[in-house]
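Listed below are the structures to be examined.
Taken together, the values in this text are just the output of simple stated rules run on the coordinates, not laboratory data. It should be emphasised that the depicted structure is a prediction, and the values quoted were computed from it without experimental measurement. Cβ atoms are built from the backbone, for glycine too; each structure is taken alone.
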Structure P
Amino acid sequence: MSTLHTQLHALAAHVRDPAAHPGPPGIEDRRLAVYRGLVFDNLAGLLGNGFPVIRATLGDEAWVALVRRFLVEHACHTPLFPALAEEFVGFLADAQVDPARPWLPELAHYEWAEAGLQASDAQMPPHDPAGDLLDGIPVLSPLAWPLAYRWPVDRIGPDHQPTVAPDAPTLVLLRREATGAVRFAALSPLLYRLLASIAGNHGRSGRALLQSLASESGHADDDAFLAEAGPMLARLRAEDVIVGTRID
């Protein structure tokens with residue numbers, strides 16, 4: 001059994017990084033090449049389907065090198081194929097893979113987010129769908145993701161590869177509908193801050209959140225701001241972005 005384990009570990013190391021690890025003794029390279037090709041080609045195909053913009057933007061040579069680096073350097077925490085895309089996002093976020101393309105980690109996250117939200121099995125927290133959104137504690141749907149990116153991830157591609165981040169971030173809302181379809185929508189800075197504050201809220205009422213937001217935004221008249229922002233909460237509930245108020 002120990003010999004089998006040794007051979008399997010040697011084979012796995014060789015398949016991942018054939019330049020650094022020879023294959024198990026007694027297996028001809030022609031046979032090892034079959035395993036090397038199967039593993040790499042399947043991984044490259046899977047990631048290529050999940051990250052088509054990155055693949056097209058990098059070009060074939062750089063894409064193959066990136067996938068090879070991921071295979072060699074990254075220790076995956078799951079054996080599940082559907083989770084490999086998220087592992088790839090984590091790899092790009094943790095490693096300085098390509099200093100010439102500093103937007104690469106954010107673009108990867110943006111490309112993954114749609115599939116990630118589609119696959120989410122998040123459960124709705126206890127809430128009152130008809131609760132008062134000003135006096136109660138608003139609850140953001142776990143199927144609504146407000147996202148902020150430093151780079152213009154919605155515009156990066158083969159013909160647009162910025163080297164300097166714009167002054168304004170790219171703010172988007174991903175929302176999964178009852179049909180399973182994921183919708184993207186641009187967010188204003190004010191609406192993003194509202195959704196982010198609701199997502200991270202631990203007990204403040206909708207009124208308190210809006211008053212805090214008014215202060216951040218430099219609005220001197222809280223009542224006027226509440227009169228404008230109150231309908232915004234109602235619209236977000238109608239769109240299932242906010243699902244109601246918290247039930248303690």
Structure Q
Amino acid sequence: MTPPAAAQAGAALPQASPSQTLSRGIRALEILAAAPGPLTIAELADAMGVHRSVAYRILRTLEDHSLLVRDDAGRVQPGPGLAVLARGVSRNLQSAALPELTQLANSLNMTAFVAVWDHHDCITLVTVEPRHSGATVAQHPGTRHPINAGAPGIAIQSALTEAEWNRLGTGIPYRPEATEARRKGYSASHDEVIAGVSSLAAPVRVPGGRPAALAVVYIRSAHDPEAVGTAIAESAARIESQLA
């Protein structure tokens with residue numbers, strides 16, 4: 001006969017369905033990617049809202065695939081397997097954008113990056129910081145912010161007309177600035193995503209996919225914003241020609 005304590009423990013830890021297990025594994029990777037440093041299993045379990053033993057089983061599977069690693073203290077962090085997966089995300093866009101990002105970053109002395117559209121957010125896909133500068137704004141791959149805030153989101157909207165945007169049923173209003181960006185070829189923002197930071201961006205139309213944005217971020221610059229915006233738009237056009 002099963003002891004009451006064991007029965008209670010079993011009731012507290014029901015077997016998850018395969019889809020729930022997959023969802024939890026993905027959630028674990030999202031938490032680890034967003035964390036400022038390695039987490040203990042207990043910290044990760046708390047963040048996931050699951051029992052520690054459930055988190056441990058998920059982590060063992062992710063560890064087997066090198067999607068996370070444990071340090072000498074047993075804390076977990078993203079593993080090298082994620083870099084392999086990330087390399088395949090929008091591979092053609094990354095390859096076409098990298099030379100343009102490098103040129104923009106070094107000629108403008110600004111951090112340059114490509115942002116892609118994910119539901120209600122913009123996610124930084126790839127970034128390049130200027131070679132000789134110690135005072136640029138960091139923009140790490142995987143960073144996300146709402147698509148209705150900042151120049152990259154405006155640029156992505158500007159790749160579509162307001163009518164085309166509304167037909168997508170995103171529930172996100174079409175910003176008036178996107179109409180102006182369609183006319184100028186680039187968008188601008190200040191103080192929207194990060195306090196004190198400015199951004200300029202141009203849309204990149206991806207054949208068969210959602211539009212992306214080529215952007216730079218900076219705090220102060222001696223460059224004329226209009227000249228920078230034009231340079232970004234020209235770089236975006238060259239990327240599009242590589243993707244065509």
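Things to note:
- At a computed 0.95 (FRET efficiency 1/(1 + (r/R0)^6) of positions 23 and 119 (r between Cβ atoms, R0 = 25 Å, to 0.05)), which of P, Q: Q
- Which of P, Q yields -0.36, -0.82, -0.91 [log10 I(q)/I(0) by the Debye sum over Cα atoms at q = 0.07, 0.12, 0.13 Å⁻¹, calculated]: P
- Origin of the value 14, where relative contact order in percent (Cα under 8 Å, 6 or more apart) was derived from one of P, Q: Q
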